[in-house]
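Chemist: Next up, some structures in structure tokens.
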Structure P
Amino acid sequence: MTLFKICGLKDSQNAIVARENGASFLGFVFVHGVRREVSLDLAIRIIDEYRYESGRGGPALVGLFANQPIEEVNEIISECGLDYAQLCGKEDKSYWDEVNAEVIKQVKIDFGVNSKLINSDLDNIFGSGYIPLLDKYEKGTLGGTGKTFDWNVIGQFNLSGKFILAGGLTSKNVSQAIRVSQPWAVDVSTGVETDGAKDESKIFAFAAAVNDVKS
């Protein structure tokens, strides 16, 4: 049974739609200067509206960060009641251990880098009790790229625990991605958008495609 995360949410309505369609995680981007960034005040308002309409429980809340002061990250975690912090920068283990939430650490799959280096990163993440998220490397990009990589290479990696697959997933390719890579969860943002905004029909279609693999 593969879980899924709808990421880059910027309003409560799409958070509710994601929950109603079975999402296990809701993602909010706090990385500075990127298109889907939400301020702390906006995130609190979205989450409050979402909780008012949907009640407690439901999907875990995930905040995305990159190379930000640990004090800032922990303040946002506390104010928003986040369950996970997804780290998309060059944070190291000493930083991970200071985060006041469960940690998801992005690992960029760069085919110009020896797989031994990627495996070293994965071993460090798993050994620290955290969760890796595999995404495509693109120079100069923080967070997701919205582009796929060759899922067949995943067999080269030391995936000794649960991991999340990201990068260019859509309702049309997520079933194949799950069958090839066997992730614990999949992560989508661009793949459920139209003209840069979340699209309820695409969230529904993505959820249905993931659930088809479950059955």
Structure Q
Amino acid sequence: MTIDGLNFKEIKTVWGNYYQNTNYSSKSIEDKKKIVGDYVRKIQPKSVLDLGANTGVFSLIAAKAGAYTVSADYDPVAIEKSYASIANQRLLPVVMDLMNPNVGAGWAGIERKSFLERYQSEMVLALALVHHLAIANNLPLEMIARHFAQMGKYLVVEFIPKDDSQVKRLLAQREDIFPDYDQNNFEKVFGGEYKIVGQQAIKGSSRTVYLMERR
């Protein structure tokens, strides 16, 4: 009763209102949903880990397709909105910072497993995420691809090029020291860890969503 009576007091966070401030048109969002849904139904994974999930829009697609889905994001407001608005027993929203994930804890560091040990999955979703890791956090594409491959056999990943307004916003705050951040190199680097099974451009944008299978 005490917990049921608690109310979340919303605060303003960076990504709490992501879908109200995105550069997508409504048609582009619907096309992206269709692409992701097609990929999930093609593979029919039993489990999905959605990284940078925000309010869980795409997590819910996986959950409705029958996959047990963990929807992870570091923004607590986004996760609260996901938890409050989605009634699906196959969906678990969790707060997790991919740049600083939960580590093993308790006795000898093994009593409670780390996030990555607990949430291994058959498929990983990484939508509108790679540019944040590569540009905002200076991670080489090789490290990103290798890390994703450790989490699941299949990957649904979105590449957002430099001409996209969201990437321009990141680069407006810093020097562009990323000459290798382009679609050809993205495919080459990720191709070292994965076989590209499918790719579809999102209508009305310069973004592409890939389906990949770990080698």
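Chemist: Looking at structures P, Q, which one was distance in nm of label points 7 Å out along Cα→Cβ at positions 46 and 126 calculated from, given that it came out as 2.4? Provide the component values of the computation, followed by the final result.
Modeler: Working: P: 3.2; Q: 2.4.
This figure was derived from Q.
Chemist: Sticking with this structure for a sec: Where is distance in nm of label points 7 Å out along Cα→Cβ at positions 38 and 134 largest, in which of P, Q?
Modeler: Values: P: 2.9; Q: 2.3.
Going through P, Q one by one, distance in nm of label points 7 Å out along Cα→Cβ at positions 38 and 134 is largest in P.
Chemist: Quick check: 1.02 is what I get for Cα Rg over 2.2 N^0.38 Å, calculated from one of P, Q. Which structure matches? Walk me through the numbers before you get to the answer.
Modeler: Values: P: 0.95; Q: 1.02.
Structure Q accounts for this read-out.
Chemist: Kindly point out which one of P, Q the value 0.55 was derived from, the read-out being FRET efficiency 1/(1 + (r/R0)^6) of positions 62 and 182 (r between Cβ atoms, R0 = 30 Å, to 0.05).
Modeler: Values: P: 0.90; Q: 0.55.
This figure was derived from Q.
Read the figures in this text as sums done on the coordinates, not as results from a lab. Just so you know, these numbers come straight off a predicted model, no measurement behind them. Cβ atoms are built from the backbone, for glycine too; each structure is taken alone.
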